[in-house]
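I've put the structures underneath this note.
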Structure 1
Amino acid sequence: MAEPAGAGGPGTDSAGTGSAAGGPGTGGAGPAARRYTAREAVALLARADDFTELPRPDGTYPPDGPLSWRGYDEARARAAARTGEEESVLCGTGTVGGTAAVLVSFEFGFLGGSLGERTGDRLAAAYAHALGHRLPLVSLVATGGSRMQEGMRALVQLQRVARASALVRAAGLPQVAVLRDPTTGGGWATLGAGADVVLALPGAQVGFAGSRVRPPDADPAAYTAEAQLAAGAVDAVVPCEDLPDALALWLRLLTGGSAGAGPEGREDGGGAVPPPPALGRAGPPATGWEAVLLARSPERPRAEAYLDAFFARRAALGGDRCGGTDDGMLCGFGVCAQDGRTVAYAAQRGTAVRPAGHRAAARLVRLAGRLGVPVLTLVDTPGAANDAEAERQGAGAAIADLFAAVATARTPVTTLLIGEGGSGGALALAAPDNTWATPDSYFSVIAPELAAAILKRSPDRVRATADELRIRPQDLVDLGVVRGIVPPA
């Protein structure tokens, strides 16, 4: 996709920002967004004596760049004098919370943090170092896009970055992006949105279109970190003071399952996790209708209780990366309280799951597979959302994709049915050969009330229908649908 065109004049330092110098408050999201230099951003995460710059790639560049843009060399020299940097990106290695990583930090003060050929050379070298040394890569992004003074030679650097990122991803190495102010253009569409986990600083301007190239009637609020979080494109908005701990936890989680095992000889994080013990009722229900009532009881333990008991620490992924979120599906990674290994989780919260929830869960399962991390899923939904808006959002395609993700999971998936298991919206999240049930749960092809209606039975036949459907946990064991009923701890 083409980068949005900037103003194009000699003083335009980037594709879409409103500041050549990169000073605070210019072209950003407002006073809430603080701008850091490249080295200040690194210093938030790693000690100065722990950060080692990578060797800078050799290269011969023509005077005034590939377009012979008059005054370009002078503009670069002024930017270097102002910032102390020779290019718009700083690349090196450092330790974040005990995890060694490759750190890529943009200097917005250098021509608006724009990407040119030299930037591409540095980024390609950083990805190659991460790949060669099997290190996670952290991008601290602050860029206005591709550099106008280098034209298409600048834009094609996005292809280089995309390929390098894909190679790192295929090797099972995690990538985390931290979006600073501003993150726009190709930098957002590659290093930012292309990362496995995307964190953002509060108030940061985040969007493909920078402030100089938006439509005249554009709503500035739509181009903020908070808006991207609501749209499912960002996993979390993290205050600066919390960023070191948040990033340290994410790196621990994303590297703790496989230690970078990669697709060849991939480890499985210690095998499938055992199902958590039941937190509610001890014995199974006597009738099908009792099973329904127990599963629908407001007193029954829900997903949050199971996750709190299973994990010592956890961090949540947010959204489906396709423009949607669903509070009814919790996804993320955590440290198992029992053995300390990393486990990924996708948990339904007892509501009808929307398409964004199914897509988020599929994203979680595939990411866990790339990283060699086992998965725990918790099933608890009356079914998939089936309103008109859900249909417009692609309910069928989202459910199909989740079925495929679970069916082809590269690491073991363990499922615990903790409440209602309503039709395909529940089954899509269930492991085909490793699903367990709690005593206060049920699984059904459809809710008993709806089954009776479809069969043209009177309302007084609903309870009998529940029995005939054989939806109790013990029935599910007999039918071979679940492996067993988990007892309380």
Structure 2
Amino acid sequence: MLFIGMDLGTSAGKLLLMNENGEVYKTVSKQYAVSFPQRGWAEQNPEIWFQNIIEGLKELTANQEKDKIAGIGLSGQMHGLVLLDKEGKVIRPAILWNDGRAEEETDYLNREIGKERVAQYTGNIAFTGFTASKIRWLKKHEPENFSKICKIMLPKDYITFRLTGVFCTDFSDASGTLLFDVKNKRWSKEMMRICGISETMLPKPVESWEIVGELTKEICRELEISGTIKVVAGAGDNAAAAIGTGTVGNNRCNISLGTGGTIFISSDTFRMDEGYVLHSFAHADGKYHLMGCMLSAASCNKWWMESVLETENYGKEQKGIRHLGENKVMYLPYLMGERCPHNDPNARAAFVGMDMNTSRKEMTLAVMEGVAFGLRDSLEAARMTGVMPKRASICGGGAKSFLWRRIMANVMGMELDSMEQEEGPAYGAAILAATGCGSYANIKEAAEKLTKVKCTVVPETKLVDRYESQYIRFKELYPALKQFFDRKKWQGA
């Protein structure tokens, strides 16, 4: 049997075709743009997602044995707000995970309702990127659109809806809405009341490997497929990436260097970060995980390379970079605000420490180091809860750079494993499909058999010590610059 994994990313839809032994026959990537209508806003048209996914499926299945395709699994960017009216039409562009417009609504939830109560209802506190904050923003600023809401969806679940006609989600993706009682895996009545919505507007939540439907006859005809193809619920991109990198079981860790950056630590039991820095979410393996998320990771490097240096030759810019841990230039990686640990949508990026001798390579290195330090913040928060991962897998576009992996290993002080299959979320989604279709008894068995380490970067004692000193300096930057990130000052700039 063959299985398709799809990842609806922020900048591209990625698809792969694999067999039940985990061998990948083909991969396809379809890029699309993000719209930034105002400073700190981020939107996309869901129809563009669907068109790209369909085109990707056509390309992926061309010249393949289509009658052997048994199932499809999806992963996707989390927290996005997709709204449908009673006719099943999209009401407005999707508001994405890295959108910071709902600052006032987030403050209301955390201060007026109270962090403790919100965490009691959901297992988490409010962040501007979370779906609940966006819904409250919409109710206040776009009441006409709010009044039209019939269905509230997450990005990948919109694709599932278009492919199958089924209105559902999975526990891992639902966890990031701030509408979900994560510990008990059900929608929170209290949060629905606070947001002014009903449970009929929300999709049915199920486990990630559960079969939720089949490709519609119309989609099968368009893809020239004659058989029946099952579709499983899938998972949020970070949970799917964790499956695709074998991050299953207690105290396993995965680091993702995608558009945003995450540290994902799997757990057999539900636990909360009492400091409210980390997210407490359901995992796609049926258990739970802690996750720290920064809004700009590999996107920082993309911005620096393409928008500032005006080059796409990333390798050339990184070639010859030496003297790691000795850089006098530091970079604060908050291009779109920051989630963990600061929960500040107004935070912005900054270079500090340049002088007349500062070189282009030092600036490039500072960007990569700044992202690593930002992710280290989440690792430190995890350690404060008593979680002590000894090593981690690493995935995402940024992880293709050996230099960046080396920096990450030494900043974190952990061995970092790169996996044979680099498309973590899409590969994880395909594993979910294979499990749902019966090729494996459970996710743990599938992950153990199908995920393999390609190479490992080991931290170097001298570099670990140097980066420890650098990290202490980095932690001083945000508190020192916070006064300059005041929303009113930025709006007037």
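Quick notes
- A value of 0.92 for Cα Rg over 2.2 N^0.38 Å, calculated from one of 1, 2, originates in structure 2.
- Source structure (of 1, 2) for Cα Rg over 2.2 N^0.38 Å, for residues 304-359 alone, computed value 1.18: 1
- Read-out mean count of other Cβ atoms within 10 Å over residues 312-319, computed value 13.5, structure in 1, 2: 2
- When relative contact order in percent (Cα under 8 Å, 6 or more apart) is computed across structures 1, 2, the figure 12 traces back to 1.
Any read-out appearing in this document is the output of simple, stated calculations on the displayed coordinates, not a laboratory observation. Quantities reported herein were computed from a predicted structural model and do not represent experimental measurements. Cβ atoms are built from the backbone, for glycine too; each structure is taken alone.
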